[in-house]
1. Computing semi-axes √(5λ) of the Cα gyration tensor in Å gives 35, 27, 20 for which of P, Q, R?
2. For which of P, Q, R does distance in nm of label points 7 Å out along Cα→Cβ at positions 18 and 226, calculated from the coordinates, equal 4.3?
Structure P
Amino acid sequence: MKKGKNAFNWDIKQTAILDIHGNPIKGYKQITRDDDNSSIAVMKESYTPMTTQQFSDTANEVANSIGGTGLEFKDWNDNSVNGQMGTNKPVVTCQMKISEPLEIAGSKIEGKLTIGVGFDGGRSFFIGHTNTYLRCTNEFSSIVKDFKSRLTVNNMVRVEDIIKNIQTYKDYEKSLYENFERFQNVKVDEKIVQECLARLVGLTVEERAMSIKERNNELSTQKLNKMDEILASIRPEMSELGNNAWGIFNGVTHYSTHIMKSRGSNELSTMFGAKAKINKIAYDFCLELL
């Protein structure tokens, strides 16, 4: 692999950990950033992290091989990412476009291939997909799990393996878009909306059987507020997109993207954690409706 310019202005350092007598502790090493010397993780000596230089080279070589454009590199210290993965989950990512925007219900959806890697063993090299709905900037991201099984289990990823299996990603994107289009044809009523809402906030069987008045008296303020906020996102989306599964799905992604309290508003915030969970619940629910 030809070494190019590092997309980041820092890289990692691997140094020995010393005991109180100044002697190296066998079996362990410390991984730090070389720009501010901040500690990233303490790992076993056998752990081999990918450097930011290697990640940059990998992303650029993949893009050159598959026609990826508009590369965007980000790390967890960006304001848009900080806190979303947690201070102990450092991750760098690169997004690139490899397909033309899709149009559904008169609105364009832009899809991006997202690759990333961590430096503490908590997140090995991954490939995901991120959608941005240009009508309202809602985002939906997910990891392409079938792709991960085709890569090495550690961070020493071979570019040729990614390129060889890129069709796996394209098949995933195609299937995702086909489902989105099918969502438009699934009509829903208020009962279905309430069932989706119940799953999103985790209502118990007993809570689902309650009347509205009983819920107002029995449920926590936090849960009631969450229900109101989700519905406040779902109602306008359904009004614009129709009383269908596509309207429900867009309502939930609107909530997770614009309303849900979370530090982070880029691909990491919708690929991992609470936002990813609530989006997946909505997506799986709409799949059931098919």
Structure Q
Amino acid sequence: MATKEPTQKPPFKLKAQELKLTEQTNDYYLQPELVKCLGVDDIAAEVAALSTRQEDPEDIARILRQSMQRMMWYLSSGYSVSTPLGYFRPTAQGVFLESELNEALDRSRLELGVKYSMGEEMRQALEEADIAVTVTKAASGPQLYSVVSGQDAENPEAATRGEGTPVSAGQTCVIKGRNIKVGGTGEEIGVTLTRVDGDTHTTVFFPLNRLYPNTRTRVGFVMPADAPQGSVWSVTLCTQLANDGHYLLKKTRTVTMDTNFVVGEVSESIPDGEDDDDSGQGTFG
């Protein structure tokens, strides 16, 4: 039977990052500081701990999975679904000629999806959140802000207008940050992706020679072609370079991005400055 005690609700943590796009020197933008990615089993354990009927977490997890599977079945059959989290409705994108509509559709040109809108209970939960802000004004070393598609890295204005390009499997992605140029001589130098949803915990490592661009504010890699749509990933960067992007330190520096990114979704538009180092990977002895 369930023995886990109900947990105290932690504060909603926000990280204050220096805003580099304005002339002021004391302005910041706020970004949620992710605690962890919870799965069905985690939620089930919490529900069991709060229950007065002493249900087993395994039974709750089974019911949760069955409930969500039925939701997915209905959404993929053209229904909309309303829950305390919010309102979900199926969407379709694709352009076809009238003559093509009289025969089987080319599914490769049709993209089905689900749109989400926050529900009133979710809005109320956020209204009641206890906010805690961490200021990173004096932060040194690599700082990872976001992972975006290669197109959005080159055209950030499109993402700001709501016309961004999703991060996609088999396509170039770019880490946006500060002091993140990768370099050094150790085998651990590079970028590591870790899948955090589901139970696979797949990891993908990109060594230095597979990173392009590779500058102080942008580091690029090609997302694995078999990365599933909707999969959630964390990113960790390891470098031996100092903040100037040239000097080689005695020890490596490793940092993990506070937020995750999702394959098939447009990443948040994070303010950043112009890249002051376009020299690429460079040569290291």
Structure R
Amino acid sequence: MEDLLQARPDHDAPAEPALSINVRRFLLSHGVKEHNHASEIARIINVDRSQSYRRLKGDVAWSHTDLRAIAHHFGAPDELLLPRDDLARFAHPGSDGVPALIRVPSLPPTGLLVPGPELAPGDSSDLVAIRNGTSWEVHVNGDEPFGARRHAIEALTIRSHPHLQVALLEDDLRAADALVEAFRPLGIVATPYADSDALRAAIAHRRFDAYVLDWLLAEGTAASIVEEIRNHRAHVPILVVTGALMADSEMERSLLELSAQWNFSTLDKPVRPMNLANALKQMVSASRG
């Protein structure tokens, strides 16, 4: 069969690209008459006959999903119809991929994309790539911005890293909820605690990657809980945030002394969630390194 797929193309219609020629030869080798090619492909990949015919003529790009479906339908290896250079690129997409933002719920937010040819208005795919200025984005087909020019996806590499598990001590419930929501798309799962006693009860049975503590609480300061954390785990990152430092030099001096004694970092309020998340990730990375 492979010899048949690699046969000389001089008897094929010149308008058909090499990939369509290979598909036609593959179908012929499996007993599908030439006048039935468009209908057979339409049935296998679930498109109308006109879309199938446009693929055979090279007006619409073949997707890897289409080619694999055709091969699988006839019991052939899934990769049989993929061009050799595409196979190499698909196996190692990072070699010529471009960074892409992934706008698909439940998937990691970034990846490496190998964009394919532009799709015609009637074409459909599970995911599509669009160019947004100088960058690329991946969307569920139909969820892309209105009027955007959609591209097929030759390959998409994503790496899913475990989310950071962070304990958040904050007695302002609205502020805690806002931070939990802001952290979520940044790869951080924050568990809020309203007071030191609640967090102290969790320390004994949960291992967090880091702790974010509001220094000034209704019960006083977070000093006792910092000491409790250090008694259990000497090197876990602790980040203390407070808005009182600028107005109270005595508190600032005391907090700096404690940070040196118990090895924690401080940030002044107000702090943007992105900056707080970046600080946490750097601290966790340094502690693991």
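1. Computing semi-axes √(5λ) of the Cα gyration tensor in Å on every structure in P, Q, R gives 35, 27, 20 only for Q.
2. The read-out comes from structure Q.
No value in this document is a laboratory result; all are computed from the given coordinates. Remember, predicted model here, so these are calculated numbers, not experimental data. Cβ atoms are built from the backbone, for glycine too; each structure is taken alone.
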